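Colleague: Dropping the structures in below, format is structure tokens.
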Structure P
Amino acid sequence: MNAWTVIITASVICLALKVSGYLIPARAFEHPTVARTANLLTVALLAALIAVQTLGAGQAVQVDARLPALVVAAGLYALRVPFVVVVIAAAGVAALIRAVT
């Protein structure tokens, strides 16, 4: 299997998943349990992605400048600082730590 076969197969699968989402009637998501589960699943997947991207280094856990930057970003976000400022501050913290170490 070459790379293009994998890319085209993955693209077709993604398209099929997207189309199947439109085929589900809206009333299916009106049930409180389904709506709550869908909302919590979105948050859990985003948190897992952030954790893997921040701490992951192949098969190992690596703590570097990304972790303090994430902590600063979370703190500023909790204080309801504008998103652009959060990104700039987190990038600045990461850059400063990498420059010092």
Structure Q
Amino acid sequence: MRTKNSRTELKRPKRSFILILGLILIIGFFTITIVSKQLEIREKNQEAAQKQQELEQQQNENDYLKSVLESDDKSDFLEQEARKQGYGYPNEKVFYDTTPGK
């Protein structure tokens, strides 16, 4: 004949199985979350490095432009910029090097 204690002993393994399963699920969830956050951090660090490089390039360009503005002879700079835009002197013939491989 079963007593009251034997009934609770039969139910405990079911509870402990559910408890262990729940703990495994929680640990798995946290592990997946940590891994995904680490990947996100690595991605953001790469983006930050790229933005830092872009910032340095922009600062170099700004320094160059400041030096041009501060210099007395701006005509060379203006001539270069005009040539980049396709402008030239009147009656000037411009020749372009179309040699392959150069």
Structure R
Amino acid sequence: MKRLPTWREMHPDTTPEEEEILFAFYRSAPTWKKMEIMSELNRAARTLAMSELRTRHPDASELELRYLFAELMYGTEIAEKIRAYDSAASHLENEESGSSGGNG
């Protein structure tokens, strides 16, 4: 099995002094702050991924882009289940609004 790279191999441009400041922050920061940072990083990654999907699929609707994002993140099988669920939910909404409007 291939070994994972070390911190130093992944961050060759970080000096030991910078590394010490960063690690001190990570050790001392409250959990909520660490979670906030992770949330912001996840949001940025999602924004970048969606931007790339828009570039690759310029004619796709926002809904289609969401399905493509789901496929990218979770795989084809789960993305298809999401599509099927959305389709069934949309069909039910249409039936309910159509049948209630005609009986009055």
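Colleague: Tell me which structure, out of P, Q, R, gives 118, 39, 19 once Cα extents along the principal axes in Å is calculated.
Modeller: Attributed to the structure labelled Q.
Colleague: Among the shown structures P, Q, R, from which was the value 4.0 of distance in nm of label points 7 Å out along Cα→Cβ at positions 47 and 87 calculated?
Modeller: Working through the options, I get structure Q.
Each reported figure results from applying straightforward, stated rules to the coordinates on display, with no laboratory input. Just so it is clear, the structure is predicted and the values come from calculations on it, not from any experiment. Cβ atoms are built from the backbone, for glycine too; each structure is taken alone.
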